[in-house]
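S.K.: Listed below are the structures to be examined.
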Structure P
Amino acid sequence: MIRHIIFDIGNVLADFCWKEMLRDRGLEEDMIDRIGRASVDTPLWYEFDRGVWTAEELMQAFIEKDPEIEAQLHLAFDDVHGMVKIRDYAIDWVKELKDKGYHVWYLSNFSRKAEVECADSLAFLPYMDGGILSYREKLVKPDPAIYRLLLERYALTPEECVFIDDTAKNIDAARALGIRGIVFTGKTQAQAALRALGVA
């Protein structure tokens, strides 16, 4: 029986909308794509979420990828307010599950900088039972260690858990540990998948 619902944050309870953020800052699509190739679309971004590098070290690594756009990289990431935005259903969905007697947790690759500068995007956290943001533990999904840490810290039984994440490899890692998984494509789809697992 499922007793615990574990949520990813980005693109599930909140939008990871870095391109929209850069459009709002006046950057053209070609430049946004170029910035992505030097930052978000590289393994460096995992180090951002892992929390082992300072913001300054990470910026230098971005710049080394494409030195010609140093100014634009600073414009993009010196302040990331607006990079993550809460989805309008997030709080109500968490509260609804809690009201039905489920425990609700979070497990997300998330940087300290994003937590601080996009704090308004995490307004659902106080309604949850707890969870893990990757930077605090120096671990990122899909490393099995981050899933084990969540299970151990909160004394969760894998078979009683379901994990909702928008990335298939993160769900595969959870399933390998005995956690049920739902690859998220939308709230309605996820709710139907939960019902199929017996979640009211």
Structure Q
Amino acid sequence: MAEPLRPDLAAILERVEPGTRALDVGCGDGALMAALRDQKGVDARGIEIDGGCVAACVARGLSVVQGDADRDLAFYPDGTFDYAILSQTLQTAARPDHMLSELLRVGRRAFVSFPNFAYWRMRWALASSGRMPVTRHLPVSWYETANIHHVTVKDFEELAAGLGIAVENRWFFTREREIAPRQANWRAEYALFEVSG
């Protein structure tokens, strides 16, 4: 029996067309790739920096290479994939603007999800304690986290507009459920965008 997917991954699975090609950048343990392969017949490939996660993917029969997306996306030819997926990884990229451009160079469309650093609980934790928050979606202290860029819903929308990237769809989630887009910049714990070049 397939494991349940995180809500943003389930939304991606629902929208990827059957029989297409997808690159999952920062694919983790391969849960989304396996679902895309098994449920949609997608030719899913992955790139992951963590060797343990790569081994878990290979054990599932998935095609994953160990690599650093900040460097290694450059080795993929233009337009190789129908979809490029970057799930909960944008905030760890050295240059999120370059990462978005690379995603849309190798894929016709991209799905990008990220924790929203403007979420009201994060704001409250910072305001009340004067310290960087530790939350369910950001469970480690500031000095342990891989997050090097703190992105908000508004920041992402402005970056996309500045790069000439079209936002095709957007979804917002709090406490593992989808919420309405109204005032998402402070209400959403994390966000998912579908974009095209």
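A short reminder: the numbers here are calculations on the coordinates, not readings from a lab. All of these numbers come straight from a predicted model, not from anything done at the bench. Cβ atoms are built from the backbone, for glycine too; each structure is taken alone.
S.K.: Among the shown structures P, Q, from which was the value 29 of relative contact order in percent (Cα under 8 Å, 6 or more apart) calculated?
M.R.: The read-out was computed on structure P.
S.K.: 1.8 is what came out when distance in nm of label points 7 Å out along Cα→Cβ at positions 68 and 84 was calculated for one structure; which of P, Q is it?
M.R.: Comparing all candidates, it corresponds to Q.
S.K.: When you work out distance in nm of label points 7 Å out along Cα→Cβ at positions 116 and 148 for each of the structures P, Q, which one comes out largest?
M.R.: P
S.K.: Matching task: -12500 is the computed value of helix-only ellipticity at 222 nm (-39500 (n - 2.57) for each DSSP H run of 4 or more, over all residues; to 500). Pick the structure from P, Q. The partial results should precede the final answer.
M.R.: Working: P: -12500; Q: -9500.
Computing helix-only ellipticity at 222 nm (-39500 (n - 2.57) for each DSSP H run of 4 or more, over all residues; to 500) on every structure in P, Q gives -12500 only for P.
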